[in-house]
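Each in C-alpha cells, the structures are laid out below.
Every read-out reported here was derived from the displayed coordinates using simple, explicitly stated rules and does not represent laboratory data. Since the model is a prediction, treat every value here as computed from it, not as a measurement. Cβ atoms are built from the backbone, for glycine too; each structure is taken alone.
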Structure I
Amino acid sequence: MSVPPLLQITDLSITYRTRRATVEAVRGIDLSVARGQVTALVGESGSGKSSAAQAAIGLLPENGRITGGSIALTGQDGSREELVSLPEHAWRGLRGTRIGLIPQDPTSSLDPVRTIGASVAEPLRIHGWHDRERITARVHELLDRVGLDDPALRARQYPHELSGGMRQRVLIAAALALDPDLLIADEPTSALDVTVQATVLDLIDELRDSTGAGVLLITHDLAVAADRADQLVVMRGGRIEESGPGAAVLAAPTAEYTRTLLDDAPSLRQGVDRRPRRPEPGQAPLVRVRELRQEFPRPGSAPFVAVDGICFDIAPGTTHALVGESGSGKTTTGRAIAGFRRPTAGSIEVDRTEVTALGGGRALRDFRSTVQLVHQNPFGSLDPRQSIAAILEEPLRNTRRGSRSQRRSAALHHLELVSLPPEVASRRPRELSGGQRQRVAIARALILQPELVVLDEAVSALDVTVQAQILRLLARLQDELGLTYLLISHDLAVVRQVADTVSVLRRGRPVEAGPVERVLEGPHHEYTQALLAAIPGAGRQADQLHPEAVPAS
C-alpha cells in the first residue's frame, strides 16, 4: 500500500483581481511533497510558484483567490485535511503547528524593534505557551539547534546586530518552533552569499533529516534545486512545464524551457562560450590599483579596516572581477575606484588620472564621466517619479551636454543599444520588469560614454534567464564599444563565465589573484576552494547533466 504524500496539490488555479483585469496566476497545477523529502518548485519571477506556496499556507494576498483545485494535508495518523476554503480561525491553528514558513528576506521579515528572542517566541505565544521560563528555554534550544553560538546572547540582540546568514537562521528557528510536518521555504537563500547559502541549505537538510518534515522549496535557481531536491517541478506562466525526480529532469529535460534554464544557470553550464581577452603586448593598463587601504572610524575603539593592501591592474577592453563574501571589501574598493570615497592610503589610477588626488569640484565631476557605476538593485537605483527618458537624459543634463533634442536622441539611441524598444522612453520604472530596469540602468551608465564601468552585483538580483540575457548584453557592448569592466560579485559561477582576471578578497585582503582559468581551475587558497565548493549545483554537474547518470528504471 502506497504512503500518501504529506502535501498534495491537485489541479490548483489561482487568480488575482487588479484594476484593469482578472489575472490567472496559477493554472491547474499538480504537485506533492513527501515526508522527509524536498520538492523544489522552480521558475522565473511571475511563474506562479510563490502564489502556489502562499495558497498552501493560506496567505494569499487579499486580491488573490483560489478558483479551482485541491490542497490536502495528510496527518501522522493518515487523516486527510482539505485546505481550500478553510476558515481563517482554522488556518491559525495550522500555521506554525503543522506548516511552517521560512520567508525570503530576513531584513524585512524580522521586526527591527523586537529582540531575536521575541521574534522566535512569537509562534509559541500565539499557540498558547504562557510560561516565561519554558518559552525562554525553548527559544534558546531553537537558536542552538540552528547553529547560532551563545543562544542566550543572540536572544537579547536585535536583527541589525546579526549578519544576513544569522538572521536567516533566526527565521528557520521561528519556523521550527512547534515542529511542523511541512516547511515551506520561499527563496530562503536568494539574498545570501554562496557560502552562507550553502550553510543555510545544509541546515534545512539536517533539520529535515532529524525531524522527518517535508520541504517545499521555492526557488528561481535551478542549480540550488539540483543540489537539494528529490522532486523537481518547473513552472512557467502559471503552468507546470515539467516535473519528476530531480536527477531525471536534470539529466534529460523534455521541456524546452527547462533546457533553457539549464543553459542559463552559470554553475550548471558545461563550458564558457567566450574567449578570455588578453592585453596587447606593451599595452598600459587602464586601471592600476596599488596598496589600497580603507579605514572607517569607530568611536572609542580602533578604526575598522575594510580594505587592506589590494593591488590589481585592468587591461583596456577586459573584465576584472572582485570576488568575496559580504564584508570582503569588494564594494568599498569599487566605490573608491569610481571616485565616490577617498581611500585612507594607496593609489588608484584610471586612464592615467590619479583618482585619490582629484579632490572635489569639477575635476571629480569630469572624472565620473570616465567611470560609471551600475548598482545591484534596479528597483532602488532608478527614480520612480521620472520617465525612462528623463532618467537617461539626467547625466547629460548634469554635465551640460547637448541640447534638449540631442539629449532625447541620445536617450533613444541608448535604449536601442540595450535592446529596449523606443516606447519604453515614456514609461516609469514600475512599468518595467526587473531585467528591463537593469537594461535602463546600464544604458544610463553608458550614455556619458565611459571607459570603465563598475558592475556592483549588477546581475545578482535577477532570475537566471534574465541574468543570462544581461550578461550576454554586457559582453556584446564590451565587444562593440571597447568597454572595460570591473565586476563585483559573490558568485564565482558568473565570474567564470564573463571575467578575464579575478581578485579573491577575504575580510578586506586579497588572498588570490590572476587569470580566471588559473584561479578557478587550480585555486591555491583554501578560501577560494571553499567559494568554489559552495557554488550551487557544482557538485552535481558530472552525474546529473548526462543521461547515463540516471539509473535505468
Structure II
Amino acid sequence: MSVRNPGMSACFAVLGASLLAVAGTAEAGWSGTASKAYTLQNASDLGAVPDSAPMHIVVGLRLQNEAELDDFIQRSHTLGDREYGTTLSADETVARFSPSARQAQTVTAYLQRAGLSNISVTANRMLVIADGSPSRVEAAFNTKVRRYRYGTRTVFANVADAQVPDTLNGLVSSVLGLQNADHPDVLVAYPDAVSTASVAPQDPVAFQSIYDALGIATGSATNLGIIVSGDLRQTVADLTTFVSRNHLPALQVVFQPSEVTSKDTSGMDEWNLDSQTVVGMAQSLSHLYFYNAASLNDPDLTVAYNAVVSDNIVKSVNVSLGICERSSHDDGSMAADDAIFKMAAAQGQTFFVSSGDGGANTGCFGQQGLFQQVGYPASSPYVVAVGGTTLTTSGAHYVSETAWSGSGGGVSIYESAPSWQKAVTGSSFRQVPDVAMDANPNSGSLIMMQGIVLPVGGTSLAAPLSAGFWARVQSAHGNGLSFAAPLIYAAAGNHAAAAFHDITSGSNAAGLLGLFGVGGYKAKVGYDEVTGLGSFDVGKFSAAVGP
C-alpha cells in the first residue's frame, strides 16, 4: 500500500511499532495468512470495536508433510497400488501430518505474549483457540477490526489482512473469528406447491425402498455424525417419537460435547430433518453422534469439523450447511477446513455436504448479487457435495427424477478439482455437486416437529439421505471402505454397474432468472453441475464398490 501523506506515513510507523510492542515480539516483519481483509457490501461503518467486547479466535495450523498426505490419498484410491483401500488411524494422521507439539507450543507461546487468554490446543494440534480484547487481537495479528451496521445487525469485520510474525511463518494457515457478519446457513426448504400422487413428500423410511437400499445391510454396524448447533433436546425428543412410530431399532445418541451449548432452538427444523432422515435411510445405526458447534460462525464450525476428525469415531458425517465460497476463502476458514477434511479422507471418513438451495447463485445472494458461485464447504475437494432433484414415485417405488431448480452447483473459483473428478469432467477446477438426491420440498420428506408432521426439503434432505445410505454401505462392507468420493467416481465409470440414476432434464436457474430460462446449468447425460453424477441406486452402488 502506498501512503501519499508523509505525516500519515510517520503515523503508520508509530502504529506498527506499538503493535509489535503490545504483541511482545522482537520480530522485524510480518507474514501473511489465508485470512484476508473482509469486505462487506452495503454496510455502514460504526467505528472501532470496543475492548469491552472480547473476541473468540481460532488459529488454524498448517499440515506437516502435506505432499505425502496428498500422495497417500491418491494411492489409497488407485487400483493395483499396495496402499489401495487402506485408511489411517487418528494416531497415524497426527503423527505423520499434524503440526508437531513444538510447533503448537510456539504458536501458543506467541498468543500468551500477545496477552490473549483461555488458550487451548485441540487434541490433534490442528487448531489453537484463544480469547482476547479487540485491541490485543488486532495487535497480535497486525490487523484492524471495525464495527458495521449490516442489514439489521451490528457486526464486525477485519479491514486488513491477518498476519503473524515472521517467526510463525509456515506454521499458521489462517486466523478465524475476525468477522461475524457472514456465516453458513442451514439449507432447509418448505413446499411451495400442492403435492400430487406422484410428486409428494415421503416418510423418511420410504427412501430405503425408493433408492433401492432394502437389499443390503442396515447401518447398524456404523457410527454416523451430524454437525449441529444449539439446544437439541426437542430434536432428540422428536427423533425418539419418529423411531417409535416407525418401529425402528432403539437408537444410541451421543453428544460431542456432552453438554447443551446454548439455548438456541432456531435450527430445530434443520436438525430434525437431518436426524430423522439419516435414521430413516439407514434403518438403524450403531451410534448417532451430534457434534454440537457452539454457534454457526466459522470458527465454531471449524472446531466441530475438527472434533469429528480428531475423534475418528464416525464413518459418515452430515453437514446441511453452506455459504458463498468467497466468504470462506476470504476469512480463512476454507484453508483451515480443507486441511481438516483432507485428514478425514485419509482416515476413511466422508463428509456429505449440502450443495445449497439457491441454484447456481447458491449462498451468494446477500454478498455477491446474482453472480454464479458455489457454496462452501460443498466446494472442498475432500467432501462429497450433494445437490438436489425433484423425485417422482409410485407409492414407495422410484419412477424418475429431474434436476431441482434450487440445486446448488457450478464451478469453484478457488478450489482445484481432485484427480477422481477431473478424470470424469476434464475440469481443473472443482465442480459441484458430486451427486444428487431428492431435495425439492414438494417431493421432500415428512418430518416430526413437536408432535406435528411437516413436509420439508432442500439439499438439507439430499445430504442426510446420502450420509444415511453411506452408513448402510459401510456396514455392508465391514466399515472397511475408504473416503467415498473416489469410490463414487469409480462406480460411475463402471457403466455396467448402473449404480446411478442419470438425471438429464431440468436446470438450476433458480429465482427470477430461472423464470425466463436464463442462467444456471442444465442437467445432461453424464456429469453436470446440477445433479453431478446423478442419484444413487444404493443396492447397485454397494455391489459396484466391492463384494
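When percent of Cα pairs over 33 Å apart is computed for each of I, II, the one that comes out at 48 is I. When FRET efficiency 1/(1 + (r/R0)^6) of positions 216 and 384 (r between Cβ atoms, R0 = 35 Å, to 0.05) is computed across structures I, II, the figure 1.00 traces back to II. Given a value of 20.4 for mean count of other Cβ atoms within 10 Å over residues 160-167, point me to the structure among I, II it was derived from. This value belongs to structure II.
Of the structures labelled I, II, which one yields 1.06 when Cα Rg over 2.2 N^0.38 Å, for residues 72-247 alone is computed from its coordinates? It was calculated from structure I.
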